[in-house]
Structure 1
Amino acid sequence: MASGKAPDRGTGRHPYGRDPDAIERPVFAATIRPHRSLSRLGFRVVMGFCGVVSLVTGLAFLQMGMWPVTGFFGLDIAALWLALTLNARRGRSFEEVMISQIEVLIARVSHRGERAEWRFNPLWTRLHKVEDEEYGLLSLAVVSRGQRVPVARDASPAERQTVADGLTRALAEVKKGY
């Protein structure tokens with residue numbers, strides 16, 4: 001006859017009081033997206049307004065006989081469209097940060113869908129912060145065994161501080177459990 005506690009059948013609890021699924025359950029999880037202030041509607045409004053202003057001004061220069069200026073107005077609109085389109089595409093990139101009892105996972109997905117991942121042992125992981133009194137948290141990185149991965153690169157200093165606070169609490173909680 002074996003000694004120890006008998007399994008607790010029917011209650012869903014582990015015989016020794018620990019949840020075996022808790023080891024993989026995230027203590028902290030965040031998806032960090034770059035801030036984009038221009039929506040699709042905003043893009044259309046800006047392009048429409050600039051296009052109308054450019055057209056009216058270009059026609060005025062054309063009537064004065066300065067037809068080459070009209071072409072430059074068209075180039076300006078094309079450059080503005082290209083810049084705003086590229087900016088919107090870059091806004092599709094994001095970072096995922098997840099901390100569980102057994103790993104720290106950082107995944108970065110580019111605007112093209114390319115994914116890069118870093119995995120660390122939470123017990124060997126620490127945060128490196130660069131702060132400025134005037135601007136706040138300038139950079140945040142996860143450091144483990146000589147490897148350094150920047151986190152929340154595209155976030156504002158205030159958002160970066162929120163992520164840093166969550167990561168600090170999660171790492172402390174994981175390390176306390178060991």
Structure 2
Amino acid sequence: MPTAAAPGGDGVDEAVTIGVSVHVPEPYGSRVQDARAGHGDPQARSIPTHVTLLPPTETRTGLLPGIERHLRAVAAGQRPFRMLLQGSGTFRPVSPVVFIRVEEGAQECRVLEAEVRSGPLARELAFPYHPHVTVAHGLPEPALDAAYERTKGFRAVFEVAEFVLSTFGPDAVWRPWTAFRFGGA
């Protein structure tokens with residue numbers, strides 16, 4: 001993914017919302033999006049399937065080059081790791097979210113999240129960091145219950161060798177902006 005002019009901008013230092021995540025590869029990513037859509041989640045097709053490392057964060061387009069340097073340095077110090085996604089979990093009653101658990105690779109995600117959310121991306125979180133893959137969010141309780149039951153048997157294993165900086169567009173769609181390969185990849 002190229003690094004070019006600021007997303008959606010004309011070079012003016014405007015506000016942009018970014019996020020950093022580990023993307024779930026195919027065929028698993030599409031399977032999770034299909035499941036989200038099947039549960040009635042309106043965000044199903046606007047968010048690539050991922051494990052968040054930096055939640056939606058507003059910044060300025062003029063700061064993106066420094067943010068990219070920071071993320072490149074974080075990635076350079078990482079080695080690929082195996083991720084196992086398996087079974088369902090929920091944040092209810094605190095938050096109306098059903099997710100797939102990160103059974104293997106969670107500790108590596110915690111390390112990555114702490115390093116990503118430092119320097120120019122330092123910020124407080126509303127909740128403690130918990131790596132997961134969302135499959136239903138903000139839906140009625142019966143839909144969340146169904147998502148939880150249907151996700152129990154989900155299993156995916158893959159190697160993580162990069163993370164992705166994405167931008168949130170005016171059309172409410174998250175788009176990959178730049179991928180950062182790990183130094184040991």
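Bear in mind that the values in this text are calculations on the coordinates, not laboratory data. Since the model is a prediction, treat every value here as computed from it, not as a measurement. Cβ atoms are built from the backbone, for glycine too; each structure is taken alone.
Name the one structure among 1, 2 that distance in nm of label points 7 Å out along Cα→Cβ at positions 25 and 113 of 3.4 was derived from. Only structure 1 yields this read-out. Out of 1, 2, which structure matches 17.4 when mean count of other Cβ atoms within 10 Å over residues 33-40 is calculated? Traced to structure 2. Looking at relative contact order in percent (Cα under 8 Å, 6 or more apart) for structures 1, 2, the greatest value goes to 2. Consider the structures 1, 2: one of them gives -7500 for helix-only ellipticity at 222 nm (-39500 (n - 2.57) for each DSSP H run of 4 or more, over all residues; to 500) as calculated from the coordinates. Say which. This value belongs to structure 2.
In terms of distance in nm of label points 7 Å out along Cα→Cβ at positions 41 and 169, the structure with the greatest value among 1, 2 is 1.
When mean count of other Cβ atoms within 10 Å over residues 81-88 is worked out for each of 1, 2, structure 2 gives the greatest result.
Calculating Rg/Rh (Cα atoms, Kirkwood Rh), for residues 49-136 alone for structures 1, 2 picks out 1 as the one with the greatest value. Can you tell which of 1, 2 yields 20.7 when Kirkwood radius over Cα pairs in Å is derived from it? Only structure 1 yields this read-out.
Going by distance in nm of label points 7 Å out along Cα→Cβ at positions 89 and 145, which of structures 1, 2 comes out largest?
The structure with the largest value is 1.
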